[in-house]
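> Take a look at the structures listed below.
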Structure I
Amino acid sequence: MNSSITSLTQQLAQTLLSKGFKIALAESCTGGLLAAHLTSLAGSSDWFERGFVTYSNQAKEESIGVAHSLIECYGAVSEEVARAMAEGILKNSLAQVSVAITGIAGPGGGTANKPVGMVCFAWGMRVVDQIQTRSQTKHFSGDRQSIREQACVYAIESLLAQLTASESH
């Protein structure tokens, strides 16, 4: 694991612990890589609640409750599905924070509208009895592993920014 993601993971751990939060993940194109990075830290059981690798559409539907109609309408690689994944993982866990990642890591599978390197993210937060989500699409370049690593770094950086911003409100 490179030092950049190790440092980000340590920052995330400290932030989650300071808030008393646990995190849950729903990963597709990263295939559990984000969970592997987060759980590489000793003591991660204090803030890492669970992770789902919902690689297939069926897994997204069965494991975390993504509506079939969303996948049919928008495709598995979409912000709509990423948000449903982030919500679904919170509904199926004890976590307060979630990250969902779905994308096309390549080298194949891309289209003109959804090229290789397109990754959709969503971050969820349990606020009282509601789940609030935010989503974003990014385009990364490089080979399959590089795209997956960049997605993990971006997911952590964005979550840290959101958690830090929520402290100032």
Structure II
Amino acid sequence: MKTLAAEIRLAEPRDAPELSAVHDASWRGAYGGLIPHRCLEKMIGRRDAGWWSGAIRSGAAILVVEFAGAPVGYATLGRNRTRAFQAEGEIYELYLQPEYQGLGFGKRLFKSAVDLLQERGLKGLVVWALAENHRAIEFYGRLGGRDIAQGSERFETREVAKVAFVWT
């Protein structure tokens, strides 16, 4: 009997096409109906395989969760971009293909991202999520994130609230 296991590792240039596909599917699933369609299409279109390849080659911290030999999710992370928070690290993005959500892959990917930030000497963590993305809000709450701030982001004519979660 063959056992399939998920592996979490740093992204490699060969992952670029799959990361583009994961980004496309996960963003459509998470933001369809929240972000105006034309704006969402532009945002997804900018993250083609060439963009991912360039980001990986430039040294961006991108973790991949691989299952059955193919990337099914990713996280991007680095230094916190919001100086007002007492956290040095930030997970910029954490996404899974919709069919892999709710299976524990996201929790493992989050833990690996936290570990990598700590290995790089970054203490504390912040994550932003759109307030209407209820799956993300519940996910970060279950992982112990404290909702400490709100903000907003404009997508064309639509203002969308966002929430900052912090772990110290």
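Please treat every number below as a calculation from the coordinates, not as lab data. Since we're looking at a predicted model, the values are computed, not measured. Cβ atoms are built from the backbone, for glycine too; each structure is taken alone.
> To test your reading of the models, identify which of I, II gives -14000 for helix-only ellipticity at 222 nm (-39500 (n - 2.57) for each DSSP H run of 4 or more, over all residues; to 500) when calculated. List each step's numbers first, then the result.
On the way: I: -14000; II: -11000.
Value -14000 for helix-only ellipticity at 222 nm (-39500 (n - 2.57) for each DSSP H run of 4 or more, over all residues; to 500) corresponds to I out of I, II.
> Among I, II, considering only Cα Rg over 2.2 N^0.38 Å, which has the greatest calculated value?
Details: I: 0.96; II: 1.01.
Comparing I, II, the top value of Cα Rg over 2.2 N^0.38 Å belongs to II.
> Compute FRET efficiency 1/(1 + (r/R0)^6) of positions 91 and 115 (r between Cβ atoms, R0 = 25 Å, to 0.05) for each of I, II and report the one that scores greatest.
Details: I: 0.20; II: 1.00.
Across I, II, FRET efficiency 1/(1 + (r/R0)^6) of positions 91 and 115 (r between Cβ atoms, R0 = 25 Å, to 0.05) peaks for II.
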